[in-house]
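Quick heads-up: structures coming right below.
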Structure P
Amino acid sequence: MSRWIESLIGAGRFEEAAKAVDREIRDPKSQLYRSIRIAAAQGDAVATNSLLNQYEPLASIDFSLMESLAVAGQRDRANLMAAKIDAEPFGYLQLNFAIHNCMCGAPFDLEVTPNYAKLMQDAELPWPPLSPIDWPLKGW
């Protein structure tokens with residue numbers, strides 16, 4: 001379901017995406033997460049930040065909050081979250097998942113995650129990853 005909603009967002013079919021969230025997602029936290037992404041993809045900073053303020057106290061997974069901060073254009077806060085994740089055991093797994101799940105290219109600056117940056121360099125992987133969705137509020 002979530003990939004279908006992301007497809008609608010990527011295609012600019014925001015009204016359909018919002019209807020799908022209302023119709024298909026029952027968990028309030030998940031509804032907020034998807035609604036943040038819809039508002040951010042539309043470039044609506046006011047709605048995005050309002051939804052993010054509601055979501056943040058409910059977010060129990062750091063990388064989901066980091067993804068939301070990234071698409072909202074809150075680079076400094078996303079970087080703080082990424083640095084915290086990078087310092088955790090197996091934090092690279094969370095960062096990998098966040099990059100894949102965010103679909104926003106780089107949800108953080110690589111230099112704030114020295115452990116993850118070393119793994120990327122050792123694997124000779126390109127940075128930043130590609131972003132299949134345009135996020136107007138995310139300026140990096």
Structure Q
Amino acid sequence: MRARRRGGVPPIVTVLITISAVVAAGLVAWFLFTTTNAAVKRPVLEVVSAYYVGGTLKVTLRNVGAVTAKDLSVTGVTCASGASSSSGVSVGNIDPGQSAVASITVSELKDGDSCVMDVTYSVSGTTSTESLAFKVVRP
């Protein structure tokens with residue numbers, strides 16, 4: 001009868017497992033660094049309030065990002081009731097943590113109407129366009 005050889009994991013397997021763990025940790029760190037870095041270098045815009053008074057939609061925008069949104073303008077508004085506006089309204093620059101109000105002429109809106117607003121801004125010479133959704137309050 002032969003005796004069974006028992007032993008630990010061969011050294012090459014241990015080395016391969018260690019190398020693969022280091023490579024996996026490096027890939028995760030790279031992914032987290034690049035996504036965080038990209039998010040920090042752009043403005044993050046949100047609609048704080050949207051009121052419809054006397055044929056004018058007044059939308060308050062806030063920049064909660066870490067970079068100034070330069071040359072911000074509203075390029076269009078489309079609402080669920082069918083009301084829309086395609087005229088460009090310049091808002092200017094919004095610094096981080098600051099707010100600005102855009103006054104947009106729109107046809108009749110209802111209270112609670114859902115709308116989408118397209119905004120264009122530039123950062124470091126690159127122009128970006130975003131769509132912001134909000135609900136209208138009609139006092």
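The numbers here are math on the coordinates, done by the rules we state, and not lab data. Everything numeric here is computed off the predicted structure, so don't read it as measured data. Cβ atoms are built from the backbone, for glycine too; each structure is taken alone.
Ranked by Rg/Rh (Cα atoms, Kirkwood Rh), structures P, Q are topped by Q, which has the highest value. When Rg and Dmax of the Cα atoms in Å, for residues 70-125 alone is computed for each of P, Q, the one that comes out at 12.6, 39 is Q.
Computing distance in nm of label points 7 Å out along Cα→Cβ at positions 22 and 110 across structures P, Q gives 6.5 for structure Q.
Of the structures labelled P, Q, which one yields -19500 when helix-only ellipticity at 222 nm (-39500 (n - 2.57) for each DSSP H run of 4 or more, over all residues; to 500) is computed from its coordinates?
P
0.05 is what came out when FRET efficiency 1/(1 + (r/R0)^6) of positions 46 and 118 (r between Cβ atoms, R0 = 25 Å, to 0.05) was calculated for one structure; which of P, Q is it? The read-out was computed on structure P.
For distance in nm of label points 7 Å out along Cα→Cβ at positions 62 and 86, which structure out of P, Q has the highest calculated value?
Q
One of P, Q was used to compute Rg/Rh (Cα atoms, Kirkwood Rh), for residues 14-93 alone, and the answer was 1.01. Which one was it? Of the options listed, only P reproduces it.
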